[in-house]
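Each in structure tokens, the structures are laid out below.
Values quoted throughout were computed directly from the atomic coordinates according to the rules given, and no laboratory measurement underlies them. Because the structure is predicted, anything quoted here is derived from the model rather than measured. Cβ atoms are built from the backbone, for glycine too; each structure is taken alone.
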Structure P
Amino acid sequence: MSKDFDRFFAAANAGYSHAAACSAHIFQSALKDTESASKMAALALAAEPENEIFKKIGRQIGPITTGKSGTLSKLRSQLWKAGLRI
């Protein structure tokens, strides 16, 4: 399936910020590869740090908290691991 998206990934690696944002979303949603998704989201945000769509994609890639500080953050972390995004 990743061969279907090779052009997006190549454009993202070439420095196109919108392709990097699309690639981050593809890695996260379709391929379940959070490490690559994080790298692509970082590329997009580095190119255009004020873009609201890129910020939203970056927030959706990783959990907001680590689950170490309090009860609410631990519950959010558990929901994140279960696949629910709040």
Structure Q
Amino acid sequence: MNRQQRRKAKKQNKKKITYWKAKGAMLNMVDVYNAAVALVLRDKHRFGKERMTKFFNDIGTVLEDMDNDLISIKDIQETLKEEIDFDLTK
């Protein structure tokens, strides 16, 4: 492997490491957010195990629909704004 090939390989490896660090940080952020939501639902709205499970299953369904391009974040934002005057963009 010559110098140019080593530099290219090092650069590609650096991109992979950065990607995995970013992905790990994102997954950690999702875990933190889920924990905060679960705590608020339990403490402030008295959700038990059954309602909590149903809530997070419903969230999973919405995320799957978004992943399958059946609904977009913009659709959700517009619906909430129109139906209950709640602005998620702020």
Taking 19.1 as the value of mean count of other Cβ atoms within 10 Å over residues 35-42 derived from one of the structures shown (P, Q), identify that structure.
-> P
Can you spot which of P, Q the value -20500 was calculated from, given it is helix-only ellipticity at 222 nm (-39500 (n - 2.57) for each DSSP H run of 4 or more, over all residues; to 500)?
-> P
Comparison of P, Q - label where percent of Cα pairs over 17 Å apart is highest | Q
For FRET efficiency 1/(1 + (r/R0)^6) of positions 3 and 59 (r between Cβ atoms, R0 = 35 Å, to 0.05), which of P, Q scores largest?
-> P
